[in-house]
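Below are structures written as structure tokens.
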Structure I
Amino acid sequence: MKQYKLSGDLFIKSEEYKKAATEYRKWANIEPENSKPFVSLSVAYYLQEDYKKAAEHLKKAFETDTVLSKEAVDFYEELLSMDNYTWNTFYNGAEAFMKENQLAAALKLIEEAEKVNNKENKAMSFVLHGKIYIAKEEENKALPYLLKAIELNTDNVNAYIYLGEVYSNLGKPSEAITYLKKAIAIDTENFTACKLLGENYLEAKKYDLAIEMFEKASSLTDSNSTILYNLAHAYLQKEDYFRTKNVAEKILDLPEIDSVTKAEAYILLGISCFYTEKYNESIEALKRAIEADPGNCDSYQLLAHSYNKIEKDSLSKEFSKKWEDCVAK
């Protein structure tokens, strides 16, 4: 048994982590009731960035014998000049399982990570715990963990962002705005915070503030059609049809947009032209919206109104009927 540990440790030092894992596995097979080979296996997998296996083996080790496992962890922290190995392994393991939507496994590991004494790391663990519950669409369970994270670390920007997301999902824009403003106060260049804050200002009908946030978010990323669409929608709500049209045209100039987004952009263009009494331009835009997405019923209704404005009653009736048929599907 000792020879497998020694050879495994030599492979660790020479950065041959797969060979190290092979040696440690031989040791674990001979002494399955000994927690130490499982700590060693955990380290070998961690150094390969296989955080799921690293966390699983470390959890098994601690379940077998906490005292011996801590001794083994201390040994490898000194050998490799590592800090907080246990926390890092459980935290990264939980994150890896969450990314693969294995949320039950992620929850078990993040509970282990939360046992850490370091306040900053504990706060990070609470944030990830909340994020996992958001992924499970259990926002009310996420709230207490995110709030506990803020109690431990008032500068944890992710806690404020996820609180904003939770309240957004719960349909409470006022509460979401409160926390997202705190996130931006910490990190003025945070794209997610700007995006979410803009969406909540839009929901709260605070259009000038929504525009400010969408403009900021747009400056932080390249060609984001969702941000541009929300920006155009905010301008539309303000009845600023000139800027609505300009942003819609920016969306249509993007190199790659899906058919649904293209149709929505043409509809925005059509609405802008309609309200500025450019009915023929509105008609052309709405026809293109139908070409892009025939299932978007708004195009037919708006076309009917546009044809009505230029006194083409038969076409207006035709598209009214198409709108009715579309809605009935």
Structure II
Amino acid sequence: MLDTDITLECIPVDDPDGGLKYQITCTCTVAGELPDTYLFVYDVVVPADAKQDAFVRVANPYDLEHVVVGRAAALAAGVLRFRTNEMVVRYVDLQLAVQAKTAIGSRIDTAILLWYAFKTDFESTTPPSVDPHPTTDQELLQTLTDVYKAAIAAREAAEEAVVTAMQAVTDAVTAAATAASLVQVYLRETTFCQTGRVTYWASTNGVKAGTIALAGASRTFFNAQVAWYNATGYVYPGAAPPSGIWLTFYNQLVAMAAALTSWAVSEPFVALLDTAFSAFCVDASTGYSIAVTAKAVADVAVATAQTDKNKADADLAAAIAAEDAALAAIKAVCPTFDPSSV
């Protein structure tokens, strides 16, 4: 039996529509026992756009004898199915791509063996030979076929479970990142409260105490200056002296009185700011505690999702192995069995 040579190129690609994907390009370079190297069957989806062509299957004996070779030839003949020597598939999950790589090789082996069996064991001679029947236990074959169908359904379900589990991992990681960013936000707020409010504002030497002390000292000083001025015989805020140093002193008292009046308007905001600081910092402390707890819960969710994903990967690998074993059992009874007929 002559060998059919296949090349497999497995590379990561950046798909503009779907991000990072894992691409497998399978090319048949030497026909071996096959009639030619055009081993892969595609359907034309949009005649004007070859990129949308859909892979159907690895060719079976009927395909190898009846399906047109080449896309252009198929369109010229008015059909939408053709054979080519190259197959390209992409996967979003690496583990699934690794498993697919093995599965592709298995399906190619099956196709080649089917063709070989078709040509050597099945195809009619001319004239047709006499073939006594029955030759196969049809009841056993049906039982094995039912097992194979169930294995295919289990493998397809396992593939869907892998996709679902992968999305769950992605969602959990996104939620954990959001929770972590909230922890940082509240951490900055609580840090501000510790330094800005406790140290710079509310401490013994802070802005609040200093402002109150300065305001009281300023009023005391002003009253003392007024008393001193009045002791000269002038009266503040009476008429200003006509000239000289006492006129200058009087004008300074007027300026300081204006400043104290302005401060009397602003002074209530010290208490208001203190209240606002206090409320903000209480909320910041509460928010930080909640965010830390939420981050811990999100991290657990990531670990759980990854564990579920690992189990889904293992289940898929087991389902693929079970499907291959079921097909092998059928071929042991009926070597010419066509998997595409199921």
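Throughout, read-outs are computed from the coordinates displayed, never taken from laboratory work. Note that the coordinates shown come from a computational prediction; the quantities given were computed from them, not determined experimentally. Cβ atoms are built from the backbone, for glycine too; each structure is taken alone.
The figures follow:
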| item | result |
| --- | --- |
| Origin of the derived value 92, 37, 34 (Cα extents along the principal axes in Å; candidates I, II) | I |
| Among I, II, which structure scores highest (criterion: mean count of other Cβ atoms within 10 Å over residues 210-217) | I |
| For distance in nm of label points 7 Å out along Cα→Cβ at positions 234 and 250 computed as 1.1, the structure of I, II it came from | I |
| Among I, II, which structure scores highest (criterion: FRET efficiency 1/(1 + (r/R0)^6) of positions 106 and 186 (r between Cβ atoms, R0 = 25 Å, to 0.05)) | I |
| Answer label among I, II for the case where log10 I(q)/I(0) by the Debye sum over Cα atoms at q = 0.11, 0.13, 0.21 Å⁻¹, for residues 18-161 alone, calculated from the coordinates, equals -0.42, -0.58, -1.20 | I |
| Answer label among I, II for the case where relative contact order in percent (Cα under 8 Å, 6 or more apart), calculated from the coordinates, equals 19 | II |
| helix-only ellipticity at 222 nm (-39500 (n - 2.57) for each DSSP H run of 4 or more, over all residues; to 500) derived as -25500 - corresponding label from I, II | I |
